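Quick heads-up: structures coming right below.
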Structure 1
Amino acid sequence: MIAQLSLTALLFAVILYALSQYRRAPAVGLMSMMVALVGLYFVWLPSHATRLAAFAGIGRGVDLVLYVWVVISMLMLLNLHLRLRMQMEQITSLARALAMANARETSSRSAP
């Protein structure tokens with residue numbers, strides 16, 4: 001019972017975070033909310049996770065939850081990596097443009 005209450009509190013925190021992020025990133029907010037709600041469902045009805053796992057050919061419901069968690073985590077890591085890479089490319093592009101602008105400005109000042 002302590003684990004269920006602790007997990008419920010954590011999942012409600014995820015739901016509150018999802019609600020706060022919904023305006024900024026609707027897809028992230030919606031997906032976070034859905035995952036948290038499914039998590040709440042399986043926290044309070046673990047036998048349903050076991051039945052779903054058996055249907056999927058996995059031994060236990062906990063294993064199914066862990067497998068899904070790993071897949072979601074990998075997708076999030078990929079998303080973060082791609083965003084970081086995009087930001088680095090934007091920073092490089094801005095630095096080049098700034099360097100070119102400074103070079104033009106310096107050359108126009110020094111030209112007689």
Structure 2
Amino acid sequence: MVHYSAPTLDSAFAALSDATRRGVLARLARGDASISALADSFDMTLTGMKKHVGVLEDAGLVATEKVGRVRTCRLGPRDLGQELAWIEAHRRLWAARLDTLEQIVADLKEKEQSDDRA
């Protein structure tokens with residue numbers, strides 16, 4: 001059965017899938033910055049940075065405000081609670097599967113040792 005994620009979850013993971021966008025979020029965690037300053041610090045064109053900021057803004061992770069000719073970016077209103085819950089649910093699933101596999105391997109080793117003694 002195929003399960004489809006909520007659009008907000010998809011947009012956040014899509015936004016976070018790019019190293020530059022993760023870097024922008026890390027930079028904005030230290031304080032607001034203009035798109036020009038972000039472009040300079042990532043050594044990219046203004047147009048390229050605008051596209052990255054747009055993806056982050058569409059996901060609700062960044063908010064921008066234009067004052068005069070300067071567009072300032074700050075962390076957006078959306079937290080990553082839904083994404084953290086999704087990751088945690090899958091972490092628990094895989095931890096349980098690995099625990100089961102570990103027990104199977106331990107049982108096989110024990111059986112092998114007991115067969116060697118016999």
Structure 3
Amino acid sequence: MPNQSADLGRVFQALADPTRRAVLERLAGGPAAMSELAQPFSMSLPSFSQHLDVLEDSGLVRSSKEGRVRTYRISPHAMKAAEGWLSKQRALWARRLDQFDEYVKEQNR
């Protein structure tokens with residue numbers, strides 16, 4: 001469980017940055033080379049590469065290299081783990097809010 005928690009932490013840390021979220025949105029349309037992904041951002045390629053490293057370390061993307069071109073693609077496994085955690089939290093809080101609603105109704109009777 002602690003290892004899963006650390007993995008999930010890295011996923012949410014990667015998702016916390018707007019640049020990395022924008023990269024994931026772009027990759028949802030299909031694989032892309034690093035230079036293509038970096039184009040819309042006003043930062044140096046080494047700085048942008050650090051964002052890609054964080055995404056890859058979190059498991060959200062995979063890369064492959066052909067010649068001098070490194071191509072990135074989404075890896076859905078890490079995103080599914082985050083989605084599963086969020087679903088559990090949503091269900092937990094929905095249940096708690098329903099219980100609170102019942103409590104308030106009982107107090108008003």
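We did not get these values from a lab; they are worked out from the coordinates using the rules stated. Note that the structure is a prediction, hence the values are computed from the model and not measured. Cβ atoms are built from the backbone, for glycine too; each structure is taken alone.
Here are some notes:
- In terms of mean count of other Cβ atoms within 10 Å over residues 39-46, the structure with the greatest value among 1, 2, 3 is 1.
- Structure (1, 2, 3) behind the derived value 11.8 of mean projected area of the Cα convex hull in nm²: 2
- In this comparison of 1, 2, 3, the computed figure 27 for relative contact order in percent (Cα under 8 Å, 6 or more apart) is attributed to 3.
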